[in-house]
Structure I
Amino acid sequence: MMAIECMANALFLRMPQILAVTSRDDILPEYGDTPVGLLLEFHNLGRAAGSPVTPQLLIGMCMDSRKALRIPNDFAFVLRTAGANMRDNEFRISYAIAVGGVRTIALIAHTDCGMARLMERREQFISGLTKAAGWDEARAIRHFEESAPKFGIRNEVEFVLQEADRLRGIYPKIAVAPLLYRVEDDRLYQLRPD
């Protein structure tokens, strides 16, 4: 029994932290006076936009329609893709960095993400493509089988932490902040790995 208890405690200790932002004091020190800190202030705390800004931030987030960020115009470039999966978007990210002047990326996963349940939707995906898009079933099956492993995720928080690490490896001088958008309360949360 003791070994099981120790293993359960070790697993619990390795879970990422999900940190709320209800005041400026809640913002992690590494985000304090950065575009990520401003994003958290604009979205969660209702900070009013000051003087006009130029984009300082690239926000990578899911294309899910339930999420709308409260940020001023021209504050950020926003790249939306299923599951906030930035694979195959490296050129767009590179452009925002090289030409747009971005030095910070906020990568935002969200709760109740369809990409986390992608395998459960296999039949719906295939049926939807055959009925709505006019695909034959074999083509729809092949498309799903080839693409699902690349775009499906198991857990939103784990995925965004891994994706942030992957982007840091590609862009070592760019700050990458993994965040979580809870569709249940329309707020952004900071993530700390285990």
Structure II
Amino acid sequence: MNQELILASESQYKKNILKRLEIAFTTEAPAIDETPQTGEPARALSIRLAQAKAETIAARHPAATVISTDQSAEVDGEILGKPGTIENACAMLQKLSGKTVSFYTSVGVIAPKQPCITHTEEVVVTLRELDLLEIERYVKKDMPLDCAGSFKVESLGISLFTSVKSGDPTALEGLPLIKLCQWLRDQGFRIP
């Protein structure tokens, strides 16, 4: 099959997840405004951004199949951003200690001459009670400064949890592969 496949992201995390499928793809950043709208819940934000990212790249490459993804997290009705600094990551993990966090990971696909389809996977993560020293130790080792929730589940972040509930374990990493595989097979991609 010679169909072009583009991941609407230049995130190394998302590239690594998609590489598991062993299909050729390129990447391109959509460069859209990701600011939540006033009163927008995390799930709605994730869906809106996944669709906007796919549509932005599909407009540039109408003959390609475009994959997009977005993840938003919330606790107690508040959307969690990416910490950006060690201090912010430690403060976020202190806030999340002993709490349950909902992550909404949306995947969007636009095939040539098709509308965007999206799917959102909710992952519910419960963090154990964390003390400040282990939070600081974790943040310095894993440096999760570009991760919502201030942890990397694919690395040491898993040690912070008491449970993870999800229908697709790859969703917490940032790209729900179960639904994506189905959609790509529907478009003629051979997986596996």
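Read-outs throughout are calculated quantities, based only on the coordinates presented, and are distinct from any laboratory measurement. No experiment lies behind these values; they were computed from the predicted model shown. Cβ atoms are built from the backbone, for glycine too; each structure is taken alone.
Of note:
- Source structure (of I, II) for mean count of other Cβ atoms within 10 Å over residues 55-62, computed value 23.0: I
- Label whose coordinates, when mean count of other Cβ atoms within 10 Å over residues 119-126 is calculated, return 13.8 (choices I, II): I
- Which entry (I, II) yields the derived value 23 for relative contact order in percent (Cα under 8 Å, 6 or more apart): II
- Winner on distance in nm of label points 7 Å out along Cα→Cβ at positions 47 and 159 once structures I, II are ranked, highest first: II
- helix-only ellipticity at 222 nm (-39500 (n - 2.57) for each DSSP H run of 4 or more, over all residues; to 500) derived as -9500 - corresponding label from I, II: II
- At a computed 18.1 (mean count of other Cβ atoms within 10 Å over residues 87-94), which of I, II: II
- Among I, II, which structure scores highest (criterion: mean count of other Cβ atoms within 10 Å over residues 111-118): I
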